[in-house]
Structure I
Amino acid sequence: MLGRIKHLKIFAGDPDKKPLFKIIKECLHFGLLKKDLPVDYFRKFLYRTDVKNYQDYLSLKEHYGIIESPKMVFPEVSQILQNKLSFKLICINENLPVPKLISYNLKGWFLFNKKNKYIENKKDLLFFYKHLFDHLQINKIFIKPIDGIGGFGCILLKKESLETELNIFGDKLLNNSYLHEEYIEQHDQINKIHPHAVNTLRMVHYIDRNQNVHILSTFMRFGVGKSIIDNTSNGGFSIGVNNESGILEGIGRQEVSKGGATFLVHPDTQYKLNGFKIPFYEEACALVKDFAFYFPNRIVGWDIAITNSGPVIIEGNHNPGLHVSDINYGGYMKHPLIKEILNEINQ
């Protein structure tokens, strides 16, 4: 809660504000309407001149009410989704499309090709990864923490600069636990927008009381600069996707904590965002609905990469951070299924 106070700093310097009297009036009304402190009035840019329906957005209490409700999420499923190794091994066993697992390490213990090896120093670590690159004849390995969130701690190892990168990241690798995955080559059309990160869809599924799977909403994230990840919590931005057509709609937005910038084109490539048709969008929707029954929390946020041959699921998020979905949807309270969810959890 206290962390959201910093959003006021961005608000104070934002030139696109409604008149102060109107902001105060709306903010007080939002708090009274939601019976909650109106901190998300600022986090979700509801003070900006283009937002006319501020009352249609979730409050912080409503947001956590959904993603923490025992009617929506179940500890047994959440624990699997939180542990990326457990999730990955289940997907491999069930032949579900996920990035190929090359190896993994549990601190100093490294497993590759069904063999364990204990590694104590950077010299042996360099030998291990050189063997991986040569054996598999690849040039990149994507490494992510087994228990990480928000893209934090991810590392891209490149064969051409391996020794330099291990000098930087070697101690971190030896003292923590990671998955080592084959690098995803994203679809050529998406590469034109931003080639340095794998830019992903976030689809939120909802399983209703009759076991029907719905996709509540979809947005797409893009990295910026040379960043290898697209997460909005790391400075990337998001833009809404039309749930029916799979076309990007509206403007791209950074999170308010990262500056709150807006984009009509990607800032690096100048590629126009609005109107872009996501390749294999229908297949991505179908894939999410398949995954929902393997990992049946009633609310999950799925991260999906689009390759030239179709979609792959990167991971599922048991606490999907609905504030970004809320912003890109234009107010989740307009969504009939959100109303259905809130009615159920408040019974």
Structure II
Amino acid sequence: MDNSNKIVPPHLNAEVYRTDTTGTCTQSYLDYIRLHSDGTVLVGCSELTGRYWNGGASIFEKRTEDNKIRKTTKKDIYLTSGTADGCFVENSNKIFLCEDSGAVSLWSSKEDDAWNQWSEDLSVAEHDGAVLSVDCLDPNKEYVTAGADGNIKVWDTIDLICIRNYFAAHSRSIYGVSVRPRSHTSFATGSLDYFISLWYDKIDLPALELFKNDCGVRCLQWFDENNLIFGDEAGFISLIDIRKPETATKLIELPTAVHKIVIQPECNRLSVCCDNKIVSVFDISEDLKLSLIYENRNLHSNFVRGLVWDNDERNVLHTVGWDGELKTHRLPCD
């Protein structure tokens, strides 16, 4: 507020703004969390306040004694834009990041590096909007991304080359992409244009228009090879059997738009976060019905954005949110 009273000659406005350091303090809004099989954790964030909308990613280790994640204040990777999704590639020393600038990048850390620093190996900007989602088609080789530009791209991560571009796959932002279980060629996408589509690699058009929803689709994940679960802007979680396309079964209604769903196949559980601070876990019955088994409204003080099930203990769920906190939830034992 003090600077607003300055009288600055018009031709010096740009210079004053460039050198002004007030209001540059930002908060990290944690957007997603990924867990490697060796216990390494990847957390991506965006900084949506201040003069610069930057972002970054941090890599943590999980404590084996209490199954919690050891969080440090160090941000291992700094980005010039936010990041909405990312994943591990090959091992825990190599990661694939999606950026709001439309770029995707590969980062690595050498085990013999005493400083444990991360370096950018490759970066390519081919999306015309923010890259919102990524999933693995062929481990260590091919990954598929979807973006706000409505495009889908398949990447060869060895050289970070786009080997297939599904241009204008949807007419609005694609918030979710999920690879079909036991498949290296088939994946589903959900978009704000209301459509859910099934794609096959090397075929430019959708193999099947699975369903047209009543509102935008925010997330989706396969339950098994034939059943796909998705969440939408109206707060509904629904089920599609791809053997019966163009129909969907509403499973449950939540109070706000569904942001992310993560399925734990071993236990038939579904964890959910919406546009609020509530974390919910549902049991999936044999007839594909949902029943609430856990709910927490207090651990986070802002929107919950990311969830991941623990590798070692099936009753443990880790979450991150816009409050900048990483929390661990312990579900009641079976």
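Taking mean projected area of the Cα convex hull in nm² from the coordinates of each of I, II, which one would give 19.9? Structure II accounts for this read-out.
A value of 2.4 for distance in nm of label points 7 Å out along Cα→Cβ at positions 210 and 282, calculated from one of I, II, originates in structure I. Calculating relative contact order in percent (Cα under 8 Å, 6 or more apart) for structures I, II picks out I as the one with the greatest value.
Looking across I, II, the calculation of helix-only ellipticity at 222 nm (-39500 (n - 2.57) for each DSSP H run of 4 or more, over all residues; to 500) that yields -500 traces back to II.
No value in this document is a laboratory result; all are computed from the given coordinates. Fair warning: this is a prediction, and the values are worked out from it, not measured in the lab. Cβ atoms are built from the backbone, for glycine too; each structure is taken alone.
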